[in-house]
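Below, each structure is written out as structure tokens.
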Structure P
Amino acid sequence: MRWDNLFDDLEGQLENELNAEDLDLRAEEERLRLGRLSLRQRLTAVSAGTGSSRVLRIVLVDGRTLTIRPTTFGRDWLAADLLDAGAGEPAGVVPFTAIAAVLLLPEQVAQSLEPESEASARLVDRIGLPFVLRDLCRRRKSLEIQTGLGSVTGTIDRVGRDHLDLAVHAPGTARRAAAVAQYRIIPLGQIQLVRLD
């Protein structure tokens, strides 16, 4: 009888140790998964939500706060509707390097940590910021570029590997030689927001 109690006790201890080991292993796997998450993955997970949980507040490196609804994610940028930018809900492109902080609601924190879905990778996921800027250049879009020094409006004339040439002219006017006030070379690393109306 006493042997039965001893074996039951040993069996219970072994089962507890195996369960504890399994829990420790799962916790370590979760820590490793969280350690590999990128800002892009977390923002993508939040934007996959529904309703108001898709709206994000981001703080740019110059301290400005934007309220956005992300629409597309590239390799190193996101496109979004700028919700606090006035009438017409203009769109913009924000490089990830321009984001100083993301202000999340409690439910968005948990949502941002969810594992990625096994959806197939899309081509846009690999497109970098220079490619997007070259497309805007090709389309001859009048836009506003915001940097840490302020904003400037104009049309992109060309995009290099790490910079762009901007023909500066008044907002809402077409790029004509007579309308161009100056030409600026802007390093891509200085761009915080490209605003499209």
Structure Q
Amino acid sequence: MILSSTERKGEAHERLLARLLDAFGEDLPAPEVSLREIAARAGTTHAHLRYHFGSLPGVLAAMLKAQRSRDNEALLEAARQGTFDDFVLAIWRTYTRPELLSRVRGFFHVAGLAAYNPQDFREFIDSLDDLTKMLASLAEREGLGTEEALTMATVVVAAIRGLLLQELLTPGVRSEDAVALILRISKDHSVPRTRPGP
């Protein structure tokens, strides 16, 4: 079988991404690190990184998307075996682990860049509702209607991301209390209507 140049490029891209993930583990390179420094650590060249990812933000976005995908596989186990509240706690505990601090910082860095140039970060943006979908599925399993479950999940994910940003900017501001409040609200399993209805 003869591979097309697109297929070969795709395979090379995935191999290079795997090398980056192996080189950095759970971390994400800091935004001030150069492509040359990242290339040296991953045992590749600056030119290869630029060819496959375009820029430092492109490297960060690709690594972050892959790392979050791995996280989601582990979190999915919590979703299968637990409740909506268990899953919310699992998300919070995952992303507040000290060893993930650089990745959480990287997430907000890339999200900020994506806000200015969404066309350059389409894959990253498209991956942002993955946790929302999982939470919505759990909320439906626990009795909410489809639309209500999605609203609840959207609000919870937004709250968690806001609390994570708060943890980065002002550590120790009692975010655990806010997470407990999210869980109390979700136990009520009612979402205020956004428009009048029967």
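Identify the structure, out of P, Q, from whose coordinates distance in nm of label points 7 Å out along Cα→Cβ at positions 54 and 182 was calculated to give 3.0.
Details: P: 4.0; Q: 3.0.
Derived from Q, not from the others.
I have -24000 for helix-only ellipticity at 222 nm (-39500 (n - 2.57) for each DSSP H run of 4 or more, over all residues; to 500), calculated from one of the structures P, Q. Which structure is it?
Numbers: P: -10000; Q: -24000.
Computing helix-only ellipticity at 222 nm (-39500 (n - 2.57) for each DSSP H run of 4 or more, over all residues; to 500) on every structure in P, Q gives -24000 only for Q.
With P(r) over Cα pairs in 5 Å bins from 0, in percent derived from the coordinates and found to be 1, 7, 13, 16, 15, 12, 8, 6, 4, 4, 3, 3, 2, 2, 2, 1, 1, 1, 0, 0, 0, which of P, Q does the value describe?
Answer by label: P.
Values quoted throughout were computed directly from the atomic coordinates according to the rules given, and no laboratory measurement underlies them. Remember, it's a predicted structure, so these values are computed and weren't measured experimentally. Cβ atoms are built from the backbone, for glycine too; each structure is taken alone.
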